[in-house]
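These notes open a run of structures that come right after.
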Structure 1
Amino acid sequence: MLEIGEDAQIDSSVRMLHNASVTIRIGDRTKIYRGSEITGSVTIGDEVFINRDAYIRPKTTIGNRVNLGPFVRLVSDTHDIGPASKRAGTPRHDPIVIGDGTWIGAGATVLAGVTVGSGVIVAAGAIVTEDVPDGVLVGGIPARIIREL
């Protein structure tokens, strides 16, 4: 199912993969630029801006007034560790949560199971592998707190 809020603007090239049991919810006044792919179940809040070519995977929740720079990846996909013959074991999707007012810079990646707090800045190119508290700037690979905001 696809639920699109009032005055949302979504480029026609945005690919949204959903069905009767998988819902993508997009809030009011949200803008999504060209080339993005969203695979449900995903919830996107109000007044969110998603720049071009974002990649958003299942079990992702994006708060209100969040900005995603170009080429941001929110990758909830992961695997259990398998035996030596095939280390990528049983696949799963661990939830990702992005707090209200957060800005994720160009080319940054947030990995499975991570919660990014409210009012956070994730520097361009960062890879976020652990939870981030509210009101900080993080950057690097893996992302670490640079300073409080």
Structure 2
Amino acid sequence: MLDFSSINFSQNVLQKQNQDIVDNASEFLVSNGNSGKIPLEAETIKLISLWSANDPKKMEKMIGIIFNAKKASETFITQQTGTPTTIFLDNYEDLQHDITVSLRRTFNAIRNKQDKKQKVNPENYIFGAMRNTFEVWYSEYMQSLSSNG
């Protein structure tokens, strides 16, 4: 029976495995039409990898925050409009770009605050930034539909 649990590997090997996962995450996580993959662009995954301190669990947590913010935005939009709303990330390159830009801006802001010894909750900061990104994008998207139609 194969057992890949951490206890079976030295710290050195675990570090190399984590580095490999983080370095190659954009290849095996990105959707490209395959089911079971994460519908984020490769650049977003690479950015998350870069800021995860070579820790796949931190990557997973950051990706989870993005999807929790998306779900919260969909719920908020549904409550505001009365229309069930689902945002399909695979369908909108502009939204993918907005997510990447927002993450980059957010990581920089968090670092600046932490470097100045200001108190900041990175998870809440990322969640808020992502939620704002989804809601602003959706509003602009709906506005473009109404002005074009």
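Since every read-out is calculated from the coordinates, none of them should be taken as a lab result. What you see is a predicted model; the values in this text were computed from it and never measured. Cβ atoms are built from the backbone, for glycine too; each structure is taken alone.
Can you spot which of 1, 2 the value 21 was calculated from, given it is relative contact order in percent (Cα under 8 Å, 6 or more apart)?
Numbers: 1: 14; 2: 21.
Here the read-out was taken from 2.
Tell me which of 1, 2 gives 0.35 when you compute FRET efficiency 1/(1 + (r/R0)^6) of positions 62 and 86 (r between Cβ atoms, R0 = 30 Å, to 0.05). Walk me through the intermediate numbers first.
Details: 1: 0.35; 2: 0.85.
Label of the source structure: 1.
Out of 1, 2, which structure matches 1.20 when Cα Rg over 2.2 N^0.38 Å is calculated? Could you put the intermediate results ahead of the total?
Values: 1: 1.03; 2: 1.20.
Traced to structure 2.
Here distance in nm of label points 7 Å out along Cα→Cβ at positions 94 and 126 is compared for structures 1, 2. The highest value is that of 2.
Work out which structure the value 0 belongs to, where helix-only ellipticity at 222 nm (-39500 (n - 2.57) for each DSSP H run of 4 or more, over all residues; to 500) was derived from one of 1, 2. Checking each candidate, the match is 1.
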